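Right after this note come the structures.
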Structure P
Amino acid sequence: MPPHSDHWSTQSPYGVRCEWGLDGARRLTAAGDVACLVVVDVLSFTTAVSVAVDAGTRVFPYRWRDETAAAFAGARDAGLAVGRGAATPTTPWSLSPAALRAARLPARLVLPSPNGSTIAAAAADAGCLVVAGCLRNARAVGSWAALHGYGSAEKPLAVVPAGERWPDGGLRPALEDLLGAGAVISALGTPGGLSPEARAAVAAFTSTPGLGAALAGCASGRELAARAYEGDVALAAESDTSDAVPLLQGGAFDRAPGVPSPSSP
């Protein structure tokens, strides 16, 4: 638990809490009472995880995109995703959700990410269940969390918009992740006790008409468009098209048990 003077940073005793990035995730979980953490990285990591899990792929998050990633993937008999600009016909897997949806995916895939993967790993190390949330699975994630009692005073839920990074490495709060966090929290239904930060995320989501236009027009969407990744932006805006809840279990994101597949009757 943090020092008494810092206890405010955990947003305790609210049942639903929301804070930005890796430092925010560490603060929210510092008291040891958060039962589940939803990481939200809409234009990259968590949408990519959602697409892969929909296809039946187990996704291993990895913190570093360096020479150690290949060894990590090899030890797990997994394919290794590369950066968006490094994909090739023989290695088509990357942090581009559109590229993943178009590719033939392996049964196991290592997905390095300095934001989403790092937050997921830190939350797991803190003893939390970890779920990957985005706009395309927000309703499924929120419903699953509510069904299992997360978001209550007894089982607090943390929702962490990952944000992006400025060139100097500082956190850049990103609109798309705020909207994704608000969508997940909104889908909880009637959870007990939203922190003001969580309520603000919901307000941002519910007051934004046209999510597709918002994602395309925000800074991150324009950055991707300038790099010819408009397809990733459009795919990320496909709200509630996935029923899969990617749960980190055994070191990999996989469909949470008890959640029917989209093809189930």
Structure Q
Amino acid sequence: MQTFRIVKPAPALSPYIRYYWILRDDAAMPVSERTLPVGCVQLVFHKGKRLMCLQESQLQPQSFISGQTFGFSDVMSTGVIEMITVVFQPYTAKVFLQIPLHFFNGQNVSTDEVEDRELSDLSCRITDTPDNDQCIRLIEQFFFHRLASGFEYNLKRLSTVLDEINLHPQVNTLQLSDAACLSIKQFGRVFTDYIGTTPKEFLRIVRMQRALYVLQQNPGLPFAQVAYECGFSDQSHMIKEFKLFSGYTPAEYLSVCAPVSDYFSTL
């Protein structure tokens, strides 16, 4: 039996945290799933058996920071799953992790490896706390403590940049650096530190997520129209990007699963 629950953050944390999700699955047979880049750094706590990353043939850490990814990955259960995941807003994880996010790019980095005693202590407390609602309260106490300990002056710039990206499919890096009031070189450095990948790579992730959202709203829409609405140069370009990010062409993807955008969908 599988249960999946989304929990909204405390109102004061909603500018920083999109949501938490809690998954439990006690299926006797292994369950596999393909994951796509979502554009958000995540903090993951395994309370049950860990997932196996099939491409690397290794288990995920017990608790870890999942950085920005640029491509799909396949994971498989190895027993009873119980996990809590924090999904940060695209530009806010650095506030709490206090490390430039490019260090996590393309990786699942164990919380024990980041040399953050408070984060390691939180991971231990999550493991030892059976009630998941209490776990969420512990996580939020940690976040409130980190918010009180410092101020990130670049958040306003990056909030403006994300608004531009979300509203304008054709926006480019130069326009974004202008919106941030930074030189193109400064903008690239700040963006990568806070979001965890380069502006160009992030724009490609968001474009793919936008296509998933358009298809989620209207699965029968012609692919040429989807490509036009989402900022791809043409339908062939969209097919190539779909293949990179999901392992499928758009038609193949729609044949195996319902399209859902984790980035653009609202709770």
- Query: Which of P, Q yields -10500 for helix-only ellipticity at 222 nm (-39500 (n - 2.57) for each DSSP H run of 4 or more, over all residues; to 500), as computed?
  - Reply: P
- For relative contact order in percent (Cα under 8 Å, 6 or more apart), the calculated result is 19, so let me know which of P, Q that is. Q
- Message: Quick check for you: by distance in nm of label points 7 Å out along Cα→Cβ at positions 111 and 159, which of P, Q is greatest?
- Response: Q
- Message: So if we calculate distance in nm of label points 7 Å out along Cα→Cβ at positions 135 and 167 for every structure here (P, Q), which label has the highest result?
- Response: Q
- Message: Quick check for you: by percent of Cα pairs over 29 Å apart, which of P, Q is greatest?
- Response: Q
- Hey, FRET efficiency 1/(1 + (r/R0)^6) of positions 55 and 207 (r between Cβ atoms, R0 = 25 Å, to 0.05) derived from one of P, Q reads 0.15; which structure? P
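Every number here is computed from the coordinates shown, using simple stated rules; none is lab data. Computed from a prediction, not measured in an experiment: that's the story for all the values here. Cβ atoms are built from the backbone, for glycine too; each structure is taken alone.
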